[in-house]
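Heads up, there are several structures right after this.
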Structure P
Amino acid sequence: MTQDTVLDSVRDVVADYADVADDTAPLDLDSLSLIQLTEDLEDRFGFVVAAEDLVPAHFESVAAIAAFVQRRAQP
């Protein structure tokens, strides 16, 4: 997947849980939404998010999530 494709797909997933008007704006996710978002990302991109990956830096914005997904989804 290209970086733009990943960003678009992540934006679509995150839109179910938060406002995604700006890819770099901080997301306001509660703990339940974070877990649901994580499950959706795992299903969409085919990888498992490890407990040690559940850090604020990976989920602070759409752009941060896309960068995390891009790193994890690479073979």
Structure Q
Amino acid sequence: MTYEEYLDEVTTLIFEKFGVTEAAAVKMVVAAQDKEFFVKHDENEKLRTVDQAHQDAKAIYEASGAGGKKVGKAK
């Protein structure tokens, strides 16, 4: 999937899995982008999978305050 489609998938998963509003999910993804979380995803298409989107959605949601972790660059 394209980079933009990947971001949409992550946003949708946050909205659907964690019960936040769509606007809140978008804010979480934008904040993660600002912190360069998705740089490797932009550079490496192999990181843009549905399975990876589920992992990233969880990490971003938890980093938003639910899990107390900070969102940073993907490993």
**Asked** When relative contact order in percent (Cα under 8 Å, 6 or more apart) is calculated, the result is 38; to which of the structures P, Q does this value belong?
**Response** Q
**Message:** Starting from the value -16500: which structure in P, Q was helix-only ellipticity at 222 nm (-39500 (n - 2.57) for each DSSP H run of 4 or more, over all residues; to 500) calculated from?
**Reply:** P
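Bear in mind these aren't lab numbers, they're just calculated from the coordinates by the rules spelled out. Computed from a predicted model, the values in this text were never measured in an experiment.
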